[in-house]
Structure P
Amino acid sequence: MLNIFYPVEVFVVNGKKYTRSAWVVNGYGKYFNKVNFYANIFYVNNIDTNKFQEIDSNIALINFFDKGIDFKSFIKNIGYYKNKIKKINDDELFFILYPYKFIGFLLGLILRNKKLIIRVVSDPIQQFTIHGNKFQRFIRKLLKPFVYIIYEGISRFIFQDNLIFYTANITTNKKNHINQIEIISCSNFNEDKALINNKITKKISFVGGEINRKGLNVLLKALNHTNHNVELNIIGMDKLQRKENIKLAQNLNIKFHGKIYKRDVFYKKLAQSDILVMPSFGEKQGKTQLEAMSVGVVPICADGGGTYRTIDNYYNGLLFKQLDWKALAKNIDMLYNKPELYEDLKQNALEYIQELSLEKQVKKMSKTINNFYNL
């Protein structure tokens, strides 16, 4: 039996269960006799199915985080949660996301002596340094070595016997390949070949918001210095709010599409572009560039974090030094100036993405879990 602890909201409507990214939980249901999904449950009259997906009926839903899914609520009620965990059979499997709103860290400590599977979903050190104003970020950078030591200790000693799945560069103990398994963090990729556009549209896509690490300002600077008049489509925002970005966007052709939750609508919009630019730095690996490949859109990504694990430069996309807007501008011009290069990257990316799928990654993880714990 697999017990999945996700501090997320699940909504029940007329007996049907919905949450974001339900396909991940559903995937494990194919490889284990029973899956218990521990979440924060709400009973409602209706749900926006564009934002949420249905959980398979064979997944057992348990209202575990009933005191709230924020860190403060978990700390306040940690004794309550410990008692709930004690009632679960020790011979069962426990699956957590780590770190996830810091609750995953505490769950890991509580469950470390059990048959624990840890899915590392973000780089805690990178997350620590990118938030706050300039002064706060400066202080955080000074504290970064101490934070690194803490998480190094967590990875090497506290969780040394647990099974860990990680993506690219987001685990600190990179020399451990005994119980740390690298996977590709996949989405439900596009399978509709009719969406693949064979004509150049002079459109470029960006997916995300204005937080620092997404690097939107880098893209805007680059577009102000390219030799091609392109249309920038921003998915995930309704308008610019930062003064710097507003100023940079004055002479650019930009269209906003807001957040798109429905996968088929997202892929249809993404497929209308020639290029996806992902200028973000510190990405654990990124998924948007893979989603772009699946609709025949060539990705240009900053060479930061773990993005290089899925982008082979000049094979299935292009890389540029992170924050280097001049190099990004050159890459954009190069793709429009060299249609043969563009087409080759596009076809190679389409071939590459065929080897990746959420189902294959879940299968790999599930079989590894079963073999690791001799089930």
Structure Q
Amino acid sequence: MKKIFLLSTLSLLLFSCGKKEDNPNIDTLIESKNVTALQAKKALIQSDLTKIDEALALLDVRKEEALVSVLTVKDTTFSHYLEIQGNIDTKENILVQPETQGTLVALNVKAGQRVSKGQILGRIDDAGLSQQVASLENQYVLAKTTFERQKNLWDQKIGSEIQYLQAQTQMISAQKSVAQIKAQLSKTVVRAPFSGTIDEVFVEKGQVVAPTAQGLMRIVNLSNMYVSTSVPETYIGKLKVGTKVDVLLTSLDKTYQGKVRQIGSFVNPSNRSFGIEVSVPNPENLLRPNQVANLKITDYLSKNTIVVPTNVIQEDGKKNKFVYTVTNSNGKTGVAKKVIVKLGQSSNNVTEILSGLESEDIIVTEGINAISDGMKLNF
């Protein structure tokens, strides 16, 4: 009855004020097109509505009982996550290219085969380079013998310095020729640049290959996988090398525990983000390059804090955040109490409470909209 009486009184007050000449009604003001007067009228009405809300908040206290659900809050660890997408990748995923042109005379591997770093994968016809190596090595041996003899004579002050220097020059020249031809010969041998698995083989034995042509095969190492992605620049300083990351592969329905291994030093001006790499273990060899991964990066961690379901937090007319707690509880009944709380961060439908609640407080979780401060509760 107090509520109805207050509303009636305020309505009569507003009506009577509208009749005064110094406070014309809204229709008159609109017809007059007086902007200043309309703005003043709006401010007056808003002030009156605020007073009404405050009065209702005091008078609208329902004393009837309500059936609710409750929860006892406890100290716990709260984590906030940054959730972004990235792509699985590995730096050891390459096409093996031939270093010289010729016929592929040997192919020692097939798709799916495991290989070790330095293992011979194939050979290209050397076009007589091996014979040239033998010939040049003989010339080097002769030049070396000549130089050693000439050096012995020169040490005994026999012979001329010119003969000694010529013998030395011939030996060095022959040595360089041997090294050069061996370097060319080594290019005819195709070796694994790292340990891994032959993913595909693109050529056949006897086929002519060249450095500018298609690669011989693809080799992939799945033991050093990582996720590459971009993070908003607002997270600069919040991420560190070693930060733990949950890596969810929806295609596998598996979550892996990774760590930030590299943080970019450049902010992309087009999207205001910087790159990071997250190392991911691959014990079962299920990860593949270019798979899509969902990352949950812990950017905030608080221990021994109170958290409540986000949906139990309400806001009053003064913009205060509050929850209802239960006082005078006997395990089945209690009394509702409005408690102003200070909020922290939110994650996974729960919110951190910085102040207002303590461990073992009982909060109302269901039936919130049907109760008010002081109402008797059943649960």
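Just so it is clear, none of the values below were taken in a lab; they were calculated from the coordinates. Please read all numbers here as calculations on a predicted model, not as lab measurements. Cβ atoms are built from the backbone, for glycine too; each structure is taken alone.
Some values worked out for this structure:
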read-out	value
For distance in nm of label points 7 Å out along Cα→Cβ at positions 161 and 345 computed as 7.8, the structure of P, Q it came from	Q
Top of P, Q by distance in nm of label points 7 Å out along Cα→Cβ at positions 145 and 193, largest first	P
Read-out FRET efficiency 1/(1 + (r/R0)^6) of positions 65 and 97 (r between Cβ atoms, R0 = 25 Å, to 0.05), computed value 0.00, structure in P, Q	Q
Among P, Q, which structure scores highest (criterion: relative contact order in percent (Cα under 8 Å, 6 or more apart))	Q
FRET efficiency 1/(1 + (r/R0)^6) of positions 89 and 153 (r between Cβ atoms, R0 = 41 Å, to 0.05) from the coordinates reads 0.85; which among P, Q	P
Winner on volume of the Cα convex hull per residue in Å³ once structures P, Q are ranked, highest first	Q
For distance in nm of label points 7 Å out along Cα→Cβ at positions 201 and 329 computed as 7.1, the structure of P, Q it came from	Q
